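Presented below are the structures under discussion, each in the form of structure tokens.
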Structure I
Amino acid sequence: MDILFIADPLSRFKIYKDSTYAMMAEAAKRGHTLYACEPQHLAWTGSGVEADVYRFEIVGDQADGHRDVWHEAQPVEARTLASFGAVLMRKDPPFDMEYVTSTWLLELAERAGARIFNKPQAIRDHSEKMAIGEFAQFVAPTLVTRDPARLRAFHAEHSDVILKPLDGMGGMGVFRVKADGMNLGSIVEMLSHDGARSVMAQKFIPEIKAGDKRILLIGGEPVPYSLARIPQGSEVRGNLAAGGLGVAQPLTARDREIAEALGPVLKARGLLLVGLDAIGDWLTEVNVTSPTCFREIMDQTGFDVAAMFIDALERAVG
């Protein structure tokens with residue numbers, strides 16, 4: 001089938017670690033035809049949603065994850081999204097108004113018959129940080145508010161807390177405030193824009209030393225390995241973008257409990273691929289925009305995450 005990837009420019013891909021590239025390579029290996037575009041290439045014309053897309057082929061030695069030239073592109077053409085067998089929304093955050101507009105356009109395309117993964121409404125409705133509120137039984141003490149007094153009271157109760165913005169990514173804007181409360185006021189002012197924006201506060205989970213685990217759900221089923229992203233040096237953030245070390249490991253019993261509880265619920269909402277984040281026994285985020293960590297798990301364990309994903313995609317489109 002023809003598969004359209006809506007993503008960042010292919011020229012920016014670091015294919016040795018890019019999950020979208022892993023999907024593309026597996027799909028090509030099975031004989032599917034690959035197309036790409038970026039969100040700004042989407043358009044509603046009054047009669048439907050189309051995009052300026054280009055067909056491309058993967059070239060070179062696929063064992064070489066550092067090759068400079070890895071794809072060859074054909075000329076751009078306009079096609080309706082409904083003409084593709086599947087459309088994969090793989091644009092990285094930030095989740096801003098242009099991202100929201102993309103989900104609206106993709107919903108219009110869905111109504112015309114396009115098969116889009118993850119489902120646009122589900123992407124839009126699941127704030128990657130706020131979504132944990134639906135599954136509070138798995139969540140450490142957490143507060144979301146723009147009220148500085150509530151944030152100070154939360155710190156006073158728990159002594160050691162993490163503060164972060166609701167729209168950050170890659171560990172951006174994450175602060176730890178210990179019992180001494182040093183810089184608490186300044187951090188709250190900065191993150192909340194003096195009370196204009198909501199902030200998430202969570203009790204510090206000491207198990208972060210063992211890693212911030214990424215648990216992948218594909219078609220509602222967990223990949224049997226997580227990627228523990230372990231903070232390095234004095235860093236409190238395990239995110240790979242913040243210098244964390246990724247170590248693949250089998251799911252724990254608690255990881256499976258969380259995954260098996262959330263998997264069917266999220267699958268039913270049209271979320272083919274989800275990245276749960278957990279620290280120790282606690283769920284911290286539900287990532288639905290462009291979950292990653294395929295490559296690291298594949299390289300370290302031999303488990304073919306990309307094959308599991310394309311299997312699920314093929315089942316989903318029938």
Structure II
Amino acid sequence: MDTTPNDLLVLLAVSRASKFTTAAHNLGLTHSTVSRRIAALEKSLGGRVLARSEDGWELTELGQKAVTVAEQMETAVAELGNTGQGPDAVTGVVRMTATDGFSAYIASPAAAKLRRRHPGLSVEIVTVTRQALQQRSGLDIEVVVGEPRVHRAEAIELGDYELGLYASREYLDTQGTPASVEELSDHRLVYFVDSMLQVDDLDAPRRLFPEMKDALTSTNVFVHVEATRAGAGIGFLPCFMADLHPDLVRLFPDTVAERLPYWMVLRPDSMRRPAIAALVQALKDQMLAFQNALEGRAGTRI
């Protein structure tokens with residue numbers, strides 16, 4: 001049985017979605033049709049193209065080779081469309097992961113601006129704070145904190161952001177303002193759950209203020225900000241998020257300032273797909289436009 005282009009494109013959709021149901025929805029097909037197409041492709045190629053994983057379906061080595069061909073087909077069709085007044089090449093679903101803050105203040109506005117120019121584009125953003133994956137089947141873009149150590153992938157540094165110590169005005173009025181970094185041991189910390197933190201670069205508070213005990217911890221940085229605003233303790237927060245709230249005051253900005261880099265990870269051939277290339281550029285543009293806030297050059301300090 002010969003391999004058909006449609007079967008390859010179905011595999012491409014499954015590789016991006018990791019699930020048959022999602023791929024079927026994106027393609028306008030039924031789940032059973034997607035399953036039959038994959039079975040037909042495996043029969044024609046003489047081997048398995050997909051393997052089950054905890055998160056859905058991952059490509060086998062044979063499947064990765066088939067997807068490479070499918071992406072080349074997709075790019076060729078897009079380039080043909082660009083020679084005249086053909087359809088917009090920036091279309092389809094792009095799936096990415098990023099941290100909570102990056103997703104809200106960089107990825108979301110970047111995707112919204114891009115979609116105004118390319119309404120056929122759909123962007124899926126999954127918020128996670130973790131190291132870059134070694135296998136990223138079904139995932140087009142990863143944004144992580146700290147330089148990634150990955151194989152068979154392209155890593156691009158996007159730029160830095162700054163974290164600092166913040167407390168609410170009400171908290172400082174009732175609990176007192178620490179006069180020195182040493183006096184921080186008299187206060188409690190609002191930050192990530194230490195036992196669940198997967199990114200070594202984010203462990204700065206435990207290194208800088210080992211005597212501070214936890215007040216409230218969470219895996220979500222928006223919880224850190226709101227808990228600090230509510231007076232739960234002193235938060236170690238991204239400046240671009242904390243500086244949006246006039247009720248928060250930054251403490252010791254000249255001595256407590258942690259700079260961390262955002263990195264983007266892509267499959268080596270991802271940039272050949274116009275939708276991914278366009279979103280990558282939109283993320284870079286939003287990083288540049290938001291640079292002052294990312295680097296902590298705003299807000300109230302003492």
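Bear in mind these aren't lab numbers, they're just calculated from the coordinates by the rules spelled out. Since this is a predicted model, take the numbers as computed values, not measurements. Cβ atoms are built from the backbone, for glycine too; each structure is taken alone.
Taking distance in nm of label points 7 Å out along Cα→Cβ at positions 102 and 118 as the criterion, the highest value among I, II goes to II.
Structures I, II were shown, and mean count of other Cβ atoms within 10 Å over residues 230-237 at 14.0 was computed from I.
helix-only ellipticity at 222 nm (-39500 (n - 2.57) for each DSSP H run of 4 or more, over all residues; to 500) was computed and gave -8500; which structure, I, II, did it come from? Going label by label, the one that fits is I. Taking distance in nm of label points 7 Å out along Cα→Cβ at positions 46 and 70 as the criterion, the top structure among I, II is I, with the largest value. Assuming 18 is relative contact order in percent (Cα under 8 Å, 6 or more apart) as calculated from a single structure, say which of I, II it is. Here the read-out was taken from I. Comparing distance in nm of label points 7 Å out along Cα→Cβ at positions 62 and 166 across structures I, II, the highest value is found for II. Quick check on the output: 12.1 is mean count of other Cβ atoms within 10 Å over residues 174-181, derived from one of I, II. Which one produced it? The correct label is II.
Looking at mean count of other Cβ atoms within 10 Å over residues 198-205 over structures I, II, structure I comes out largest. When log10 I(q)/I(0) by the Debye sum over Cα atoms at q = 0.09, 0.14 Å⁻¹ is calculated, the result is -0.48, -1.11; to which of the structures I, II does this value belong? Going through each structure in turn, the value belongs to I. When mean count of other Cβ atoms within 10 Å over residues 38-45 is calculated for each of structures I, II, structure II gives the greatest result.
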